[in-house]
Structure 1
Amino acid sequence: MLKRALTIALVIASSITNASATTAKYATELVPYIAKYKVYRGGDEHGTAQRSLHHLKPDPTYNNKYKFSYTSDVNWLIFSDIRQESSEFNVDNNSLTPLMYKMKREGTGPDRKYSLTFKHDKNQLISNKSNSPLTLSCAPDCFDSMSYHVQMSRDLAAGKTSLSYLVYDKKGNPKQYSFEVKEKELLATPYGQIEAIKVMRDYGNTNKQAIAWFAPSLNYIMVRLLKVKEGVEQFDIQLNTFEQDNSR
């Protein structure tokens, strides 16, 4: 318990230190969409993925709720991986408040299922992997493993160039995710040529690399994601189709 408390305190302190001194202007209403991707490895196609954002019906507590979802189906040699991941959150003025996170993975190796429920009124995080509630500390903000992607798009639209997020991972552990905004690039994707902002995750002194590109012309959605480990490409996800979804 002491080790976990110290970890939470250090992560929160880092989050506060990295917070922007000025408050950015954000749009309260997000634009729902459905984006479909092709998944590559070494230049060959090995599967598909989809990211979607939907506006949910309001409830007595939260009146501007959204659901952000991700699915993927990847096959490579004898390896298969099917994933479903989602986050429900509320947007109020400049704040994005995570409410529920779910993740399910099937395929080669053990199947996995995770869920998190954010109890902000009690400062508790309910995890299906813990027998008792975990401590939830959102100072000034916190996210789950999906909702921070939405916030990143909002931050890029607001013109931020240094991004840092306090993220509770699928097991409920708090971690600091930091990113550096690089230059714009013209990408050739299955969707077509598109100008996008390059963003690199800061892993520190590790052999991991993650690069994402976000397109201003498509409401700053992610149009490509490349992950490399020890110099070997893990996967390369590229946008194939995009459509706005105005249904509620």
Structure 2
Amino acid sequence: MSGATAGERWQPVPGITSVWLLNYDVALYGFAEYLARYVFRVDDLSRLHVAWARHKGGPLEYRDNLELRRVLQRLPPGSGFYRIYERFHRRLVAPLFGGRISYSSAPKMRVHLAGTGSVSLWHRDADITGRPEQINIWLPVTDSFGTNCLWVESDYGRGDHQPVPVRYGQALFFDGGFLSHGTVRNDTDTTRISFDMRFAPLQSRAQELVARFLGHRPPGIEATMAPGAGRQAAAGGASMHGE
């Protein structure tokens, strides 16, 4: 798998507000290696569309993304994937943000096979969750670029969505609550597998770093959340506290 990096460091994304990349060590947080070996049983996750088309015996469709996504969603809480997931939050994210965070107990899994349509319409997470204090993490386990990656608007309310390339070994942190984001048709020859989650820092000493993501919002933007925001999240969203 490509994209391994040494150490952890922040990297700004030029031209987009409230969006930063965090480089992490894939030797410590080997999401892709686990999924390739134990879940999909392929040598290269970015070529999953080739293996799946061969298995299916026909052309790929949007619903193939959903079927493969269900494979990921069925991973049990005690699986190797979730052990890495917990370690990522407790040993990496939580210390960066003051030591304690609340975070999604299970991420949203995504599979975007090469040659298939968008898997996420433009949206703002706060319109669904009703949680304006949360920061988003989008983490691909394959290198993402062009039409197979996440697209984010350059500033609040502009709607000028643009691709944000993210390598395996990087995690995209951004204000997904109020920055519109989504995907387009994957016209690359590369499948993208990713997962996304949200967290909220619980320590006041993390305010300076939190402001990097939430401190550039226009005044009054929280009042624009969709009516009824949070009802869906309340029905199914447990959270856990990092150390």
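Look at relative contact order in percent (Cα under 8 Å, 6 or more apart) for each of 1, 2: the largest one is in 2.
The value -0.36, -0.79, -0.93, -1.41 for log10 I(q)/I(0) by the Debye sum over Cα atoms at q = 0.09, 0.13, 0.14, 0.17 Å⁻¹ was derived from one model only; which of 1, 2 is it? For log10 I(q)/I(0) by the Debye sum over Cα atoms at q = 0.09, 0.13, 0.14, 0.17 Å⁻¹, the value -0.36, -0.79, -0.93, -1.41 is produced by structure 2. As an exercise: distance in nm of label points 7 Å out along Cα→Cβ at positions 71 and 207, calculated from one structure in 1, 2, equals 3.6. Which structure is it? Going label by label, the one that fits is 1. Looking at mean count of other Cβ atoms within 10 Å over residues 127-134, point out which structure of 1, 2 has the largest value. Comparing 1, 2 by mean count of other Cβ atoms within 10 Å over residues 127-134, the maximum is at 2.
One of 1, 2 was used to compute mean count of other Cβ atoms within 10 Å over residues 103-110, and the result was 19.1. Which label is that? It traces back to 2. Of structures 1, 2, which gives 3.6 when distance in nm of label points 7 Å out along Cα→Cβ at positions 55 and 111 is computed from the coordinates? Source structure for this number: 1. With helix-only ellipticity at 222 nm (-39500 (n - 2.57) for each DSSP H run of 4 or more, over all residues; to 500) derived from the coordinates and found to be -3500, which of 1, 2 does the value describe? Among 1, 2, the structure yielding -3500 for helix-only ellipticity at 222 nm (-39500 (n - 2.57) for each DSSP H run of 4 or more, over all residues; to 500) is 1.
Read-outs throughout are calculated quantities, based only on the coordinates presented, and are distinct from any laboratory measurement. Since this is a predicted model, take the numbers as computed values, not measurements. Cβ atoms are built from the backbone, for glycine too; each structure is taken alone.
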